[in-house]
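Just so you know, all these numbers are worked out from the coordinates, no wet-lab data involved. What you see is a predicted model, and the numbers here were worked out from it, not measured in a lab. Cβ atoms are built from the backbone, for glycine too; each structure is taken alone.
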Structure I
Amino acid sequence: MRLVFVLLGLIFLNVFSVEAQGIEFFHGSWEEALLKAREEDKIIFVDAYTTWCGPCKRMAANTFPDPDVGKLFNQHFLSLKIDMEKEMGIDFRQKFPVTAYPTLYFIDYDQEVVRKTVGAKSPPDLIAIAESILSKYDKSTKYEAAYAEGDRSYQLVYDYVAALNRAGKSSVKISNDYLAEQDDLTTEENLRFILEAASQVDCQCFELFEEYKSRISKIVDKEDIDAKVRSACDNTVKRAIEYESPELIELATAAMKRNLPGEADRFEAESNIHYALALHELADIESLVNHYVKKYIKNDPEGLNLLAIDLDKFASDDAASRALALELAQRAAEDKEATTAYVTTYAELLYKDKGKEAAVKVLDEAIEKASDQESKEYKELISLKHKIENS
């Protein structure tokens, strides 16, 4: 079997990503935060700050409002800002030591510290820390021992299944065994369990989810139901890649058509590109990409840029794919909404394909147009130019 899990980082457009303008902080007590984090199966992120702390103010002004930071944290964490000199902060410090500001805590809903770091972080640094936590955090082992000892209580099994799902592990057998013992699947507890257990399309739990969907919709928000459909379909595409089974993409697409018909065509187009790139089946990649671009992202420079990056990452040894990546990168870089990131992608691909002179020319044009020579973006252009020239 091929090593295809690198594709987990591929999500080149992620039409279902959470849109945000910075971190949306929770406004409630610590006890309420713990309950909400458990309900949503999230890690709590705490900014332990003071009002007089200069680095704290810089993070509040520059890091927390960053859209990329917001997108990641709003999806995966429950975030709190706690003033360490007020009552809630004083209580917090009795459990979690804070001796410098800002101190950034990542704490699970059982009040176990996942990570602690001190000092202000830039958006890329904070994102790197959060992604590292998400890639390693696995709470399922905590529940595994109790399950092995015979605990079959609803809360334990539900938490175990949720933790397995979050860690990207299979929860199918645990879920099936639990549901097989239930006399009435229509109780509120069991309906919530079915929703959590529907982790992939090709399992009995997803069939039960669709069978009882109308009942589930009476106790769960539509957004949560739609998110489960997307997650199950995405997981099924990953399984299609893992087991080299394109029929699983057909099953996932059919499930999208039944549950989210307005998103199904785009899902299918994206999934086919994922599959082709992951398994390096490139005979039809040009037509797949051209169809996708024309129908969905022809006027989206971000989508064009990310797709160019993925073509280069997974198919750089294929001449047609390299040419296609270069074309998409150029379109993104020349768009009126182009950012420095798009220009650097184009320059890097030009360097690989055409050489130094072509890449430096593009960078010189961007440098000349830059209005703020003190900006981070300007410095990135200069840095890349020097790197290419000295290579």
Structure II
Amino acid sequence: MSSHKEIKISDYTYNLPEERIAKYPLGQRDKSKLLTWQNGKIGEDIFENCISYLPRNVQLVFNNTRVIHARLFFYKETGAKIEIFCLEPIEPCDHQLAFQETEEVVWKCMVGNSKKWKEGFLSNSFEVDGQTINLTAAKISQEDNTFYIRFTWNGGLHFSEIIEHIGQLPIPPYLNRDTEESDEETYQTVYAKIDGSVAAPTAGLHFTDTVLQKLKVKNIATREITLHVGAGTFQPVKSETIEGHTMHHEQVIIPIEILRSFLENPENIIAVGTTSVRSVESLYWIGLQLEEKRFDPFHPEVKQWEPYENKAGISLEKALQNIIYFLVENGEKAIRFSTQIIILPGYEFKLINGMFTNFHQPQSTLLLLISAFLGNDWKKVYDYALANNFRFLSYGDSNLYLK
């Protein structure tokens, strides 16, 4: 356990010139470059040809979350601009229920320029179909650098409609530019369905309807799960060792039929994106909690250090069976939980045999996850990409890693 916590983040860095960060995507998603890595061998292709690299009987796991208009702007009478960045719903705490509310919600938020908002309400008026809507924001409490904000409004609109009208799509801070109209389409996957993320699962941005159709023709199984990506995905590791870094919680929903498909065919599960990796790997630890009778159905979660503090004592099959049995017993169609899991070098993958992913920031927890899968080969991969004109980060090129 201690060896994992003592990992130095400075050992997981590389020089990323500003000009190598893709500020915009390519005009055609599936024309991006594809770096392939399999058992130490590196290759290069175009993403639209990715299917030819996939093994037989593969199950591709997609995260079908959709990015919401999480950035809301208000102006005080003094003219001060206050930004409220919605992170996750508190009342009600379920994303879908929160989006369906028609009068009032409470969200956990970050507040930009918060020093200018010491007391009182903020309000913003706008028109929808000829009706004037007034949205009010009030601070309830503060927790570290986040705030609990109560939003109230008139007009009977769902909260999802409110933020769609008044909010702005958040794009990654490292793009160093404002959100543009084109981002509304390009910063969503073509299969995005379930509202809730404040950042896109960017490995999926390369997939087009054409590529998805090719998967269908080749009888490649596709599975959809949901993990609502939090702003913490961009949070840099500021501590010298990883022990000092606190991972963010993210909400996960995985349907029972997908658990059954994993149980029937646990080989060749390939995750599209690190969000899918973290979601699917978390399943093992939920199954272990059920086995050890310490699963909390009211606050189900996988904590940051659980994989390192609790040495696995059951098979993957038993872990999945435990979750399926729990869902059947309780008449539930999906397992819902929060995950804080951190995947570090030395982690033993329980379900994932491969992954699509983008290139990640230096000294980030996502780069640590990649290193956990590739070992020291992560340096070879990134050196190759830098030497061969690959584009980096959210709007950049793709990678396919296979064991």
Structure III
Amino acid sequence: MQFKQIVGQDAIKQRLINSVIENRVSHAQLFLGPGGSGSLPLAVAYAQYLSCEAKQADDSCGECSSCRKYQKLMHPDLHFSYPFFAKHKDDTAITFIEQWREAFITNPYLSLDTWRDYLDAENKQANINIAECHQIIKKLSFKPFESAYKILILWLPEYLDKEGNALLKIIEEPQPNTLFILVAQNQDQILNTILSRTQLIKIPALTYNDIKDHLIEKHNQTEDAAAEIAYLSNGNLTEALAMLQQDTKGYHTSFVQWLRLCFGNKGIEVMGFVDQLSKMGRENQKNFLRYGVSFLRECCLLLSGAGSLVHLPAQELETAQKMTNVMNVDQSQAIINELEKAHYHVERNANPKILFLDVSLQIIKVLNYKTIRQNADT
């Protein structure tokens, strides 16, 4: 993996390159970024740059023996650890290394759900077990074989339970030229004992333009299609790439139509629309709801006098401005809450017809009777 293959994140790339050039490589680093930001491919590109035999000013060469091995994730001084779904107590990351290589090479912006698809997960919970911790210690007790550094990339340390404390000594007092790179999404879920021993590198979400340009240049999307997916993905390239497999067209028209039917309290037509939504398929239903949430948040910005922060195409902006004449911030937020709850239930295979009918009735109440459903615990 080379830096040039990673979408955006130019400032982070330069910071990592400078740390190598200036010989300021910390032995334990935490790459902390939201899903789809590129934290994992950045870690692999950084490791490849460190091990490259002919480093360039802005990237690894991509041609030396070390780089060729990195491209296949088969360098003897590169090790991975990640959550897995153990069938036996002695299972470790090495048990699933072939699936891991295939998953990463296919899509470096993989998520835990994507990774799950490569494994026979059944109903097991993902974790990094004590056997894996002992395997990490064993791997890193030796000197590097070929490169200047022996590198371990630990993806999602949030899945290290208290067994992770077994790693504290080797993280704090590693063998010379040993590098730990932890790649995480949720700082609060990492063991404090591990967190305190790492240098934090914050990786921001990708920008709207980063994702839009990537979809146009690398995935042959039209300007309008790329713009809609970039808008829906909210800085998450993993989500954006998943949406390429779905029909993302027409969400704006359909969502506004739904709101108009609810505002007009047109019961029979609402029932017909619900029937259409129920046949969209789960992923399209999730994307439709996600679009609704994003669109209404932009409406809230308009209602709050923050129009300069709104990022909508011209046609959608015009519609949003009209909607602010019939909806206030509280109503918008109430509908957003209903859509977010619906998204949660779609993910858990709720009956779509019943679910969307219930949401429609709640929207009708909010828009026509100024009634906002309260949470059960309030």
Here Rg/Rh (Cα atoms, Kirkwood Rh), for residues 30-117 alone has been calculated and equals 1.24, so which of I, II, III was it run on? II
So if we calculate Rg/Rh (Cα atoms, Kirkwood Rh) for every structure here (I, II, III), which label has the highest result? III
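Check the numbers for distance in nm of label points 7 Å out along Cα→Cβ at positions 150 and 310 across I, II, III and tell me which is largest. All intermediate terms of the calculation are to be shown ahead of the outcome.
On the way: I: 4.9; II: 3.7; III: 5.9.
Top value of distance in nm of label points 7 Å out along Cα→Cβ at positions 150 and 310 goes to structure III.
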The value -15500 for helix-only ellipticity at 222 nm (-39500 (n - 2.57) for each DSSP H run of 4 or more, over all residues; to 500) was derived from one model only; which of I, II, III is it? III
Any idea which of I, II, III comes out highest on relative contact order in percent (Cα under 8 Å, 6 or more apart)? II
